[in-house]
1. Once FRET efficiency 1/(1 + (r/R0)^6) of positions 255 and 327 (r between Cβ atoms, R0 = 30 Å, to 0.05) is calculated for all of 1, 2, which comes out largest?
2. Have a look at 1, 2 and say which one yields 1.03 for Cα Rg over 2.2 N^0.38 Å, for residues 7-190 alone, as calculated.
3. -13000 is what came out when helix-only ellipticity at 222 nm (-39500 (n - 2.57) for each DSSP H run of 4 or more, over all residues; to 500) was calculated for one structure; which of 1, 2 is it?
4. By the measure Kirkwood radius over Cα pairs in Å, tell me the structure among 1, 2 with the highest figure.
5. Give the label, chosen from 1, 2, of the structure having the highest value of distance in nm of label points 7 Å out along Cα→Cβ at positions 167 and 183.
6. For mean count of other Cβ atoms within 10 Å over residues 119-126, which structure out of 1, 2 has the highest calculated value?
7. Given 7, 24, 26, 23, 14, 6, 0 as the derived value for P(r) over Cα pairs in 10 Å bins from 0, in percent, for residues 87-286 alone, which of the supplied structures 1, 2 does it correspond to?
Structure 1
């Protein structure tokens with residue numbers, strides 16, 4: 001076998017191992033972490049981080065396959081273009097995109113050198129593999145930057161020349177608290193700010209890498225479905241990234257979100273966070289802040305439902321500013337019920353339902369779909385495990401139950 005054949009054989013084996021999902025996840029996390037640490041614009045922007053992760057993952061797959069061939073042609077995945085467009089839509093300078101790739105390039109070269117040194121024992125083969133890795137990777141990254149700079153410029157020119165840019169700038173100014181005149185802002189947005197505004201944050205789950213071509217259009221359609229369900233008469237949307245959308249729904253009467261059920265009307269893979277309805281320009285801003293907070297909580301918990309309302313997790317959000325204290329509260333207040341086993345989960349669920357209806361066994365039984373004697377037995381068992389009755393000091397107990405219900409295994413004992 002010639003030296004070139006040995007190099008190619010080693011690269012193919014390496015690429016096959018790196019493409020295993022668990023291994024690839026680790027590599028993506030490593031490169032993302034380096035970029036976030038060195039590019040402050042990415043660190044401060046949740047949607048930009050989401051697009052970065054999608055781009056790193058898809059580029060990593062494509063690059064690993066490309067490294068084992070001889071073609072000089074670089075075919076960038078859609079997620080790479082999506083990241084460049086998001087940077088342009090944010091009004092960020094082209095240097096941010098270039099910095100992301102330069103930092104990524106340095107991280108990739110470090111990784112290549114470490115990998116070759118650790119895994120190749122043949123002193124003749126190691127430099128040959130490293131040279132090929134560096135040459136191919138540098139070519140890929142340099143071509144990527146050239147192509148994506150064009151993507152960035154095209155998106156920037158498109159945005160600056162249209163009403164979309166003016167709308168996005170106005171929305172951002174309202175969110176930053178720079179605009180107080182609701183009438184003038186309403187005219188600029190062609191959206192009635194003086195009524196009740198309900199903010200949505202919609203995004204595609206990371207597992208949905210092969211969604212429809214028009215991903216923003218899919219999210220827009222989902223927002224319209226929610227608008228119809230709450231009786232909104234007008235909607236305003238602004239893309240927050242290549243796979244995310246901000247929306248506001250206007251209604252003359254304050255919508256009741258307590259019974260909102262999207263059912264099967266929203267396609268799988270779409271997540272929605274909703275803020276409380278708020279009136280006027282302050283309500284527009286506050287509802288959005290709440291929707292963003294609900295999104296943060298949704299991303300930190302198991303994906304049980306597509307829809308999360310801020311009103312349902314407001315207490316958890318207030319606790320979330322002090323995670324260590326909140327976990328200590330769970331450990332202390334739920335001692336004996338803080339396991340991840342099915343029996344503990346059932347007792348916590350029953351206790352939470354029981355306290356929600358002011359300790360009525362009949363009402364709790366109806367809500368849980370069990371007999372009232374079952375509720376009584378479970379509450380008695382819960383009190384035995386807790387070592388105290390659940391009536392006194394119930395506020396702390398309810399807070400601990402809410403936090404455990406939201407974050408599950410993250411704050412419970414294995």
Structure 2
């Protein structure tokens with residue numbers, strides 16, 4: 001049969017997050033496959049007011065509501081989170097199995113967290129459908145950072161489910177070489193693990209002189225952070241820094257865009273420090289809306305704290321700022337230093353409000369350094385870009401999918 005007459009490959013993704021408003025990595029990968037003629041379906045969680053089925057940029061979306069109650073575990077953070085994972089696991093497993101019998105999948109890709117979500121693809125796996133596990137985060141490090149327990153029964157269980165999930169999958173994808181090497185040290189075969197970096201899609205994140213904010217005039221200086229609102233991302237640090245510089249830069253303004261569990265504390269800090277004129281907090285935006293918002297600002301801020309999880313985590317927002325040519329202040333973590341340098345990022349000591357404050361004041365008073373950071377950010381973009389990485393990702397999915405036809 002000629003290639004022209006062959007049916008399009010059929011790929012399904014499963015993610016414990018909203019789509020498309022939730023995980024930009026999932027959206028980038030799904031749309032890359034669609035552009036290469038793959039039929040893509042996504043099974044995800046369903047937010048209030050969202051339709052159960054939808055289409056977005058050629059991707060078919062199936063949104064699942066939870067089937068189990070969590071009222072008995074309210075107040076127990078770990079227990080409630082686990083039950084949320086578990087109830088989505090069962091609804092996703094049922095949906096995936098039913099859809100597979102309706103129209104056979106060539107490949108299934110499950111995104112963590114949790115790692116054990118990959119087992120929702122058990123029936124397709126038994127029917128010889130190759131399974132890809134896409135590890136956005138390393139759960140053992142995430143758990144250790146969040147709860148500080150590395151020797152407990154639960155910590156050991158998290159490490160065990162990671163090993164079993166990797167063994168179950170036909171191939172594992174992660175976001176950086178640092179995390180790939182960590183998985184290999186834990187026993188994952190080198191040939192079974194690949195890196196698909198979270199670089200920005202240049203079709204969306206591309207610099208435009210017409211859209212770029214003009215160099216700050218007088219006292220105007222606009223900063224931005226977009227992403228998840230959690231304590232480890234250092235949002236309290238940047239709020240404190242704004243409080244410290246507002247008398248030296250009366251026109252300073254910080255936009256915080258996103259959502260997360262740390263939002264109430266952020267709102268309280270802004271109110272207590274009387275920073276309402278200097279800081280605005282906005283909800284999630286579609287990824288396509290972000291460039292215009294980002295380009296209206298002068299400086300991006302990535303203030304993450306350094307710990308066992310974040311030190312090796314590569315910041316997606318930092319790469320999106322770089323793609324737009326926006327100068328950035330970022331914490332000097334191991335991952336950030338491997339992929340970036342002092343020539344294109346203004347680093348500060350993680351967790352150090354004084355150093356972050358110093359960087360903000362220095363850049364405000366040094367437009368030449370701001371221009372240098374913007375110009376040299378293109379060095380990163382030339383080396384790491386979605387056009388190249390997406391082609392490698394699509395080729396990887398196709399290669400893994402061939403296993404179905406060879407067995």
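1. 2
2. 2
3. 2
4. Largest calculated value belongs to 1.
5. Comparing 1, 2 by distance in nm of label points 7 Å out along Cα→Cβ at positions 167 and 183, the maximum is at 1.
6. 2
7. Numbers: 1: 8, 25, 26, 18, 12, 7, 3, 0; 2: 7, 24, 26, 23, 14, 6, 0.
Derived from the structure labelled 2.
Computed from the coordinates by the stated procedures, all read-outs in this text should not be read as laboratory data. What you see is a predicted model; the values in this text were computed from it and never measured. Cβ atoms are built from the backbone, for glycine too; each structure is taken alone.
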